[in-house]
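*Asks:* Presented below are the structures under discussion, each in the form of structure tokens.
Read the figures in this text as sums done on the coordinates, not as results from a lab. Since this is a predicted model, take the numbers as computed values, not measurements. Cβ atoms are built from the backbone, for glycine too; each structure is taken alone.
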Structure I
Amino acid sequence: MTREATTRPGVKRGTIPVFATATALTVSNIYFTQPLLDEIARSFHTSASTAGLVATTGQIGYALGIIAIVPLADSVRLRRLTTVLLLITAVALLAGAAAPSVALLSVATLILSATTVLPQVIMPTVVSMATPGNAGRILGAVGTGLTMGALLSRTAAGLITEAAGTWRAGYTVAAVITASLLLVLPRFMPADTPASDAAQRSYFRLLASLPKLVTEHAPLRLSASLGATVFAAFSAFWSSLAFHLTAAPISLGPAVIGLFGLFSVPGALAARYSGRLADRWGTQKVNTLSLGAVLLAFALFGLAGQSLVALAVGCNLLGYGTTSGQIANQARIFATGSANKASLNTVYIFSVFAGGAVGSAVASSMYTAHGWTGVVVTGMGFALLAAVALAWHTVSGGRTQVSGTAARSDAPDLEEVTGHA
């Protein structure tokens, strides 16, 4: 479909590819450390669970940044906000590269993750640029960039570490890439202050209004519960995979471990079409499909966890399921018609990454106590919780227009939100 058919008049040419690329590059700052955890543990002569704090603080920092920073996208100039966030992130990455201990590395990771929230500023921004009926498609394009960044950052980090001989090189390269975005991304962000209700509120009143959104929007409650549990399963797997692959009998190095992100690319690319499915079939069907993929992935991890082929296939299923679910969840909340889309996205993404932090922490402890089996049980448990939440919504006749014959009414909702953004 042509650009004119998917974005509004006046949107700068190349905006969607730039946003997708920026989303991939910035979100990679949260995930590139995961294949390096074993190297970090060796460097500081510490345990796997202690090194796992780096991944956990990354998730916590991102969740805090979502709450404290993303709501500002409804009330401040996005070009200025983008510039400030990129600067702080680049400096924090350099601090991480020079960190003399796990504790200080975790602090630096916490800070850089808190300011690496541009993907969640971009998401509601790009929805406001969509023409009626194409919000899901555009979310799919940018959401795929999000997943590609999360996956390929692991590959890049492993290769960089293998070439440089130190995990610190990954932080340095990430700092350079983040700083380079200062030359491009701010120019594609809207220049004017958003014309939403949030623009008239003080910062603290804006934050105080967030819990009320949960009680007012049933679609937000459903999306938040699904997003948190599925991402907990996703994080449980990826935060523990490096330890599993470096242990006997697999015994791989960081470069090969990083390639698992590359192996997962087909699944992430396939998830791009979930936005179109959400526009056409409704979000609940896409959520059901995504949960099926996640559950199948963990079944493979449990039954054939020593097989590299099974792990690679499972990575694709997990990536597809997580990305498809997120696209459906965000399409659902943006279809509520609220002008304060960044605030809705704040609550949703906070739930997602709080779930991710819990998943990483639980999986780290379970791996120390029970090995790979503990990780599989953790991931499967979180996925089953998501299935229960979706089933409960279906049985109780949830009021979101997301399934069955309601699929046709879901697309008009998306048209409404994009038509009045």
Structure II
Amino acid sequence: MDMAMTASLIMFVGVVFLLVIGAPIAISVGIASFAAMNMILPSAGAMTTSAQRMFVGLDSFALLAIPFFILAGNIMNNGGIAIRLINFSKIISGFFPGSLAQTNVVSNMLFGSISGSGVASAAAVGGIMSPIQKKEGYDVRYSTAVNIASAPTGMLIPPSNTLIVYATVAGSVSVSALFLGGYLPGILWGLSVMIVAAIMAKRKGYIAKNRMTLQECTKVTLDAIPSMSLIVVVIGGILGGIFTATEASAIAVVYSLVLSFCYRSLKISDLPNIFLNTAKMASIVIFMLGTSSIMSWVMAFTQIPGMIADGLLSLTDNPIIILLIINLVLLFIGTFMDPTPAVLIFTPIFLPICMNLGMDPVQFGILLVFNLSLGTITPPVGPILFTGCRVSGISIDSVVKTLLPFFLVIFMVLMMVTYIPAVSMAIPQMMGLVN
């Protein structure tokens, strides 16, 4: 076994071992990658190169968008925006079977697209909707499953921090194109959940109640317009060339802050705690980016992506089978690894393979994030699964069976994203962002 193979083996075994004994992901990746680099370079050179790679990996203007979007999401969680979006969602979904559950789905799509966080959606929207649905006689397993299944849509519908991380790792991939590419898959995800929720609601006898009058609809819509306008401001500004995605993230912070103060749902005394929580969340992501840059260097030096590609091609040369295998691997990884480190680790491995098959980097980015988003609602680790169950006050075991039909339809949408390029590419192409 040559030095490169030995180094790559040490790196991957080291990561797995450190994760098993409970080390944080960023620490596991950093230590294992540094150990592998010591097999390749002299100790002094390995230390210098590791430090350089960490700083080079973080030397990106686009990465500033991550802490700003996280801050904007935290402000929204405390700023009274969720309840206004929920009230507006009732207008859209109030006439479907299981209207409260349908409202939950639409609210998650709206709130998730504004906050960019599936966990925040599951907590904020689920925390409001769960008691209401329980009072109306909804089965808590059903309402919890609907909340969990629809919460990840915000990781695809822009703005999305995970897509920003992917754009940074992948290189010359337009954040704007990724944002637009996530719209249709995210909406299809939400619609598929609504269809299953409606079928299940009809069987359970959950019918629409207390439909809103025209006057109520008008009042609720006017109340929600300022909150929903954030999407127009952020995405419209990016597409219109008025500002970059990074500048848009800062504008999102200012907009959400002003709006929350206008709603009188946020106090100045709340800000220090919000800033502290944002710093903690952002530092975790940024540190992961830094240590994963060391791993990326080792993988490039040892030609791991090429070896994996050769291994896949030795199994089959059928692009359909290769893409299916990649999906299954990513789905498995997503069940125990958070999306951000998974994007950092597996983008350099699978992106070259998919590009050789003729897939555009934008389509692969949406495919990657879709897979990992599905992992957030899948046992055993799924953070959205855990958050949704905690909000409803039930165990994970009791809701998994109810989630199975939702998994099936979401997987069907994933196959559409994989094998029908237009699902993720049509809107970016229409706007002239990709060829």
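*Asks:* If you work out FRET efficiency 1/(1 + (r/R0)^6) of positions 42 and 298 (r between Cβ atoms, R0 = 30 Å, to 0.05) for I, II, which one comes out largest?
*Replies:* Top value of FRET efficiency 1/(1 + (r/R0)^6) of positions 42 and 298 (r between Cβ atoms, R0 = 30 Å, to 0.05), among I, II, belongs to structure II.
*Asks:* Figure out for me which of the structures I, II the number 3.4 belongs to, where distance in nm of label points 7 Å out along Cα→Cβ at positions 98 and 218 was derived from the coordinates.
*Replies:* Structure of origin is II.
*Asks:* In terms of Rg/Rh (Cα atoms, Kirkwood Rh), which of structures I, II is highest?
*Replies:* Going through I, II one by one, Rg/Rh (Cα atoms, Kirkwood Rh) is largest in II.
*Asks:* I've got another one for you. Ranked by distance in nm of label points 7 Å out along Cα→Cβ at positions 226 and 330, which of I, II sits at the highest value?
*Replies:* Looking at the calculated values, the largest one is II.
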